[in-house]
1. Here mean projected area of the Cα convex hull in nm² has been calculated and equals 15.6, so which of 1, 2 was it run on?
2. Comparing 1, 2, where is mean count of other Cβ atoms within 10 Å over residues 84-91 highest?
3. Assuming 2.8 is distance in nm of label points 7 Å out along Cα→Cβ at positions 20 and 204 as calculated from a single structure, say which of 1, 2 it is.
4. So FRET efficiency 1/(1 + (r/R0)^6) of positions 12 and 108 (r between Cβ atoms, R0 = 30 Å, to 0.05), computed for just one structure, reads 0.90; which one of 1, 2 is that?
5. With relative contact order in percent (Cα under 8 Å, 6 or more apart) computed per structure, which member of 1, 2 shows the largest figure?
6. Identify the structure, out of 1, 2, from whose coordinates distance in nm of label points 7 Å out along Cα→Cβ at positions 148 and 220 was calculated to give 3.0.
7. Determine which structure produced the value -13500 for helix-only ellipticity at 222 nm (-39500 (n - 2.57) for each DSSP H run of 4 or more, over all residues; to 500), calculated from the coordinates; the candidates are 1, 2.
Structure 1
Amino acid sequence: MTMPDLLPPPDPVMLAADGPISLFLDFDGTLVDIAATPDSIHVPADMALRLAALAERFDGRVALISGRAIIDLERHLGPVEIACAGSHGSDCRSADGLSIGDTPGALPAEVLERIAMFAAENDVAREDKPHGAALHFRANPSAEENGLIFAQALAGKYDLQVKRGKCVIELVARGADKAGAVRSFMQTAPFGGSRPIFVGDDVTDEDGMRAAGEFGGFGVAVGERPSDHAKYALACPAAVHHWLDL
């Protein structure tokens, strides 16, 4: 495991290297700064247009891969006209809006009820998603340990998967991860045959970086987080914007 301050920053020149390159970008903590709550992030009004322009520069080979549901991304960005994967890669779609792979269903009603009850009893924020649910502990960090115990027990009973992030624990369908999203995109046009670069700031982004390595690419870690799979590092979302000329 390597600390980001020991990794070199990526050179902008590598984005113009011989052979096609694909960019897979996390959202929170990578393109926008982390906020106290998921709804309080600041997203520039022209961010969707800037991402579309970036995708045009790379002949369509740019995708958002976020823990947020796609509908939530669009609530902050407006219509997203590039490829994207929401809910940790469990819901993938191409730039023209067509689904890639199978779309998972929602969590069982009894799971959502138990999550809602835990959130209310422990004073933590709950976020229901089309394909999962999350508990946010930024406002009450002391509840996170019990939250993990609760989530792991629930996952074991209902055959779900627990995702960890910065002050967040999420339950999703088993097999949903950002590695699967990268692999799905790399099997379709225009991504196939390119060299993927995965840029992300959180633990769940390690899966995407690992998958990028499988296709001859690499990961770029954002922020102060140890990384097993990143080759380069950038300090913050502003540095990501500067590197991508976004």
Structure 2
Amino acid sequence: MPRVRTGESVVARVVRVLEAFTTDEPALSVTEIARRSALPVATASRLIAELAAHGLLVRSEGAVRVGVRMWELAQRASPTLSLREAAMPFLEDLHAVIGQHVQLGVLDGDEVLFVERMSAPNAVINYTRIAGRLDLHASASGIVLLAHAPAEQQERVLAAPLRRFTARTPTRPGQVREMLADVRRQGYALCAGFYHLDATGVAVPVRDGSGAVVAALGAVVPNDGNAYLHVPALMAAARGIARVLASH
């Protein structure tokens, strides 16, 4: 039976319950939630019932899901809301031009968090999704964000094990350092086959009114050697988003 951590607050337990859900597994049994949150089943069940009473979770057909109320509250408080609103018209235009995946990512901890994404039928494989995360060193958006992150964060990321996803994934700190320098010099990242050998990620920085990099605008396209052709369109869209952000 899972053991409750000594001295832990109710809020901390609730957070663990909510963190049990993932983008790949939005519905879980009470037993599985208890296991993932390291709580006794009775405790997990009680917390789930209370959260469900407030609409934060929903129980149906033996499974528990995140409730619409949770989404509503998150939308009100999200610091990325104005960014997404500014970016959407440009994402739509970019999507129409590229015809593949386009996405907007922000730095959250030591990962890139995707806050918006548009796709197309028969587009190349892409592991990103809204509210999904990827490793910084292995994605074009992540490389862009890491290139403009504080030096201490860069060192922390590079000091940790760099996971390999394909034979093309950079796993040596020296490789990643060179890529970060290239991004700062040329203004974009191009990552061919880092997550999947059939796909290439290309991304550019998005800046706010002060010139700080607040997001990465990217596309995932076939790994056919032509990804660089999309850089001008991405840069133009990023400049457009920056102008909207500066005007607010």
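1. It must be structure 2, since only it matches.
2. 1
3. 1
4. Answer for the origin of the read-out: 2.
5. Between 1, 2, the highest calculated value is found for 1.
6. 1
7. Values: 1: -9000; 2: -13500.
Attributed to the structure labelled 2.
Bear in mind these aren't lab numbers, they're just calculated from the coordinates by the rules spelled out. Computed from a predicted model, the values in this text were never measured in an experiment. Cβ atoms are built from the backbone, for glycine too; each structure is taken alone.
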